[in-house]
Structure P
Amino acid sequence: MKVTGLAIVPPPAATDLPKVTPELLASVLARYSRSNDGLANILGKVDINHPDESIDRILKFVDYGHASIGGLTGGLAVALDDVSMWLAYKIFEIAQMADGQESSTRYITMEATNLPTPEELGVPADLAARWSAVMAKSFAAYHAEYTRLDALGHAEPERIRLPKDAKPAVVNRIRKNFALDRARYFIPLATRTNLGLVQSSRMWAATVKHLDSLPQPEARAAAAVIREVLLKTSPRLMRHSSADNSFQEQARQELASSLQLGLARLSTQPLPDEVWVKVDRDTPPWLCEDQPVAEALRHRANRYGYQGKATRRMRVSFAWNNMAIAELRDLNRHRTGHRYTPLIQAGFYLPPEVPAAPHQALLSEQAELTRELMQRGSGAYVYSLLLGAQTPFEHSTQADKFIYEAELRTGMGAHFRYAEHLSAALREYFKQVPEAKDWIVEGTAEPE
């Protein structure tokens, strides 16, 4: 695992002001909020060559807590190389206010050599060889299916939706993605990936504290190296990033709940699609909503347009019983509201083009390994999961965010399985908000 801090010094507030470190910027803004001197005058009293003394002096004067100024540090960018897909997923779940990106499965190495060691992941020593064997077989299944699907795309091009008059390079790319997007369900969740996030020091401190409180040793190791990098630029705020009893206790309870539910529902058979949508339009009696939903939506040119208060005030919770981890990794990155999954294997998804029978022995072996880890109460069970594992997934937010997600995930270039899930959610939403139907653009996931 490698962690790199990027763009640590933010640009100055104006071209004629000096550059400042994140913590000095935060302390100056804290002083600014309790002064009528103006920002330039405050900065004029700061000794840029001795920022620590200036920070101590300001913070002592204004008596601000670390959390109060932590959000003023600007965007601190951190890149994490060679972490497992599980850890990347978990960080995006925790860091709900971060901007970030993760390497696509289309571009990372799909070999057993691109896995952390069992010791790094906390896999029990007596199960290490068994875990490594299952992972190797999973990669072999991925490559076998990719090769077969690529050949199928060449032999039966009608299976692949191609834009009209597509150039040969575009045809080759879409054919390749057709195979990759259907073979990917055999990829282990333990596969190494890379991610980068940008967030304030306050949110980094909370993220690192959360990671440090999880039972998985990979998460605690990540907390240590991220803290080490950020201590160089935000030392006072990152001192508040160690494991906390409240975080540890909730992690313990959530693991126990996942183990209980996971053992009860563990299966290699695909789950039929079910979706649940709950819309809440209630408003206070002294502040009723008078804008028609059509007026909130009809003025947009595309999904990036601003929606009216009728949808911005409407709460929406939506959930699926069978979200494959392959799709969960991306849907989990929609930042608004709250997302929750027990991250279990209640079933296993394979697309229609991939027959299950040739892979049943592998899936049975993988499921039994997952069962053994769960029975031992090991948090390392997450590393035995493949991207085809189906888990319940719930997201609660406002209607404007839900509509954006639905239009994005059914729009041009969307993965076929995203489109199926979000189209199902839209159908349920329209039953409860029928007046929105004419103003929401449900796409067909046509290739780009």
Structure Q
Amino acid sequence: MTNCAIICEYNPFHNGHAHHIEETRRKTNCNYIISIMSGNYVQRGEPAIMDKWERTRAALKCGSDLVIELPFIYACSSAEYFANAAVDIINKTNVVDYLSFGSDSGDLDYLKNIAAKRINKKLDLTGEIAKAYKEGISYPKAMQLIYDEPELKSNDILGIRYLMALEKSKSSVEPVTIKRKGSEYKDKAITSETPSATAIRKHITDSKDYNLLSKVMPKESMHILMEEIEKGRAPVTLKSFEKQILSTLRTLKPKGIADKPHITPGLEYRLYQNAMECSNIDEVIDATVSKVFTRTRIQRLLIHALHGVTKEMHANFMDVPYVRVLGFKKRAEPLLKKINRSCNVPVIYRAKKDYENLTDRGKALFELEALSTDIYVLGYPNNMHSNGGQEFSRKIIIVE
């Protein structure tokens, strides 16, 4: 049995993701694809456009065999924290042979060399980054200058983090990269059959003409998305939580905002002032973004504030204390049996029952996950679906 993991968000699942899975199967000849998927919030600091259960269903119908959740606190975080946690989950299952990731360059040796240079170059990154901020340099640009690297695109940046996480954890998992196909991830218009997820989400929220989606998404994925829109459970966006976020920032005041992860001293005053002066979330973000503070970073701060995540909480979950299965294909039952035998942390299938088998730290993380879902469902367009407790009541997704 050969198994390959893919770290993903599928927000939503589109043609580029289908291409990645197809190429991964061809390149590794694996028996099973395991998707380590962000839950209801994603790395760029936004709620997923559709909830994690329906994104799981789409993934399984479009090529994945098993979907494991990357919990909220890791998923909505920096590239380093995101990658370390995802690789930690992969390692703890003890069933993964390959990790396949999309990259802009498609050159694994090139990315490995950069990862090795970063690991071998011993630096006081905290001091170097602080110095860069004082000079008005953003984190991504600072990393490029500190390590004397070429300018990297987002998929290569994440890929390097995966490679570093594999190396630092002494993992036996072999990395594989698939060259990214289609538009740049920041492109906001659909101009090809493999557009960016950003362009697809923008089209969904800005246009009621959904016919174009049939050209850029597998039909199973589009069908699930359309069903969720009709039910009033999609789309969910950052604007869905506008009033809650503004209320939270105004309540926290600078002292409370300063206790959020990854905050730079002084930013708390700027964010609070903008929350007091602006009347909507877009204005707050636009007024806070600068050469130093990227939009993604600000959005993550907003999500952390909304959920009450503190620096102490963030530091307490450097590794993942459980493996949570969101869904699987029936054909993957042999894989599940192998995970049950080999995984060195508790595996969650049925939340209500398996929660009791977690350690205290595992329960604390799962309770935060439950809270994140209780908040997420408040963003559904139709609030008749927004009842609390869905982390425990929604069933695991099983696809024939």
Structure R
Amino acid sequence: MTEKFLHFIWQFRLFSAHKLRTTAGESVEVIDVGKLNNDAGPDFFNAKLKIGDTLWAGNVEIHCKSSDWAKHHHNTDRAYDSVILHVAAEIDAPTFRTTGEAIPQMQLVFSSEVEKNYQYLLENKLWIPCADRISLVDKIYIHSWLNACLTERLNYKAEQIFVLLEENKNNWEEAFYIILMRNFGFGTNADAFERLAKSLPLSCLGKHKDNLLQLEAMLFGQAGFLSKTQEMPDDYQQTLQREYHFLQQKFNLTPLPRELWKFLRLRPQNFPTVRMAQFAALTHRSTKLFSKIIETPTLEALQKLFRCEPSEYWETHYRFGDESSQKIKQLGDAAIQTILINTVLPFLFCYGQKKQQADLQERVFTLFEQLLPEKNSIIENWQRLGLTTVSAFDTQALLQLKSRYCDDRKCLRCAIGHKVLTISN
């Protein structure tokens, strides 16, 4: 048994409410359990209780044993003088304020089934703690909680975007450019692409956006592929090298080490060279991309914004100097979906939040519902447990549930966990 568990019992009124009494024999009526406090101070603020004939408003402190009050030095801490009721699973000592005045105490009595369920969720070795019991939870509760999980996921990403915005003096286009570039790394090269974006301001690309060759030169040069000490295997790369060294001096650019980029165990279409060529093509055909995205209401139109083909050289190459069979290497549907899910929609949600545009935030949820469900091992495991996924709305919510609750066994903070805890065996 832990204090967090007892907080859960109190917060959701899972204690036996029949004939509640203090240790002194006074009747207790819990009108409002108060608000859980996750910071320093009493556990629940602003509770409302009727003790005997007196109505009290104040704070409630909860312990496993009442002797923990003195053990935790609350008897010498004035922050706890506002406690109107001390609640404990075991009463083994009286409690006092710093003034020496006794504080009413009450034993917290609850069903042993709830405690057994809690221990089971903490100790089992299943893929998620409630894997063998989630099927017993009404689907309406699961659906409601998944709505909350997706909102939480977007709020978490919004916090990260706000930090980046502050670093870039609230320049939305620049912040979007950095996150979008990171997304072009598709996991393996994400950090390297983010470093590339931060080393090459969007304003530099913007001044040469009408010249695809120069855009490619800046991106490949900053990425370390056009060093003067490197041998350039063909005319195209030699041309890029000459362009880059002119632009490098113009913008005072310092290239990144080429060793940052990973090719091993990647499919050729995911090589960073191909992704850079695609990003150059996207920049070439887009002006103020994020502003366009804000004004683009439909999923089909958003997807169209990202359907770009790199220059002719990349039709027969995946990396410099290695010729391959001809293939147009535009961004595929799966890649565009990943960009929409991880960059475009979080940014739209964040922008709607910042500008207090509720309709824009609602549009984000609608777009998630229109996107196909993601496919990965985590989603497959959820599906085996009977949870259907019809859109990216479902899969993003399930990814949040797994990473933020199930993996850390935060069942007490999970609405599904609440229901599982009260299931009778």
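Read-outs: derived from the displayed coordinates by stated rules, not from any lab. Given the structure is predicted, the values throughout are model-derived calculations rather than measurements. Cβ atoms are built from the backbone, for glycine too; each structure is taken alone.
Work out which structure the value 18 belongs to, where relative contact order in percent (Cα under 8 Å, 6 or more apart) was derived from one of P, Q, R. Working through the options, I get structure P. With P(r) over Cα pairs in 20 Å bins from 0, in percent coming out at 27, 62, 11, pick the structure among P, Q, R it was computed from. It must be structure Q, since only it matches. Here percent of Cα pairs over 22 Å apart, for residues 155-282 alone has been calculated and equals 35, so which of P, Q, R was it run on? The value was obtained from structure R. Comparing mean count of other Cβ atoms within 10 Å over residues 163-170 across structures P, Q, R, the highest value is found for Q. Of the structures labelled P, Q, R, one was used to calculate Cα extents along the principal axes in Å, for residues 291-338 alone, giving 49, 23, 19. Name it. This value belongs to structure Q.
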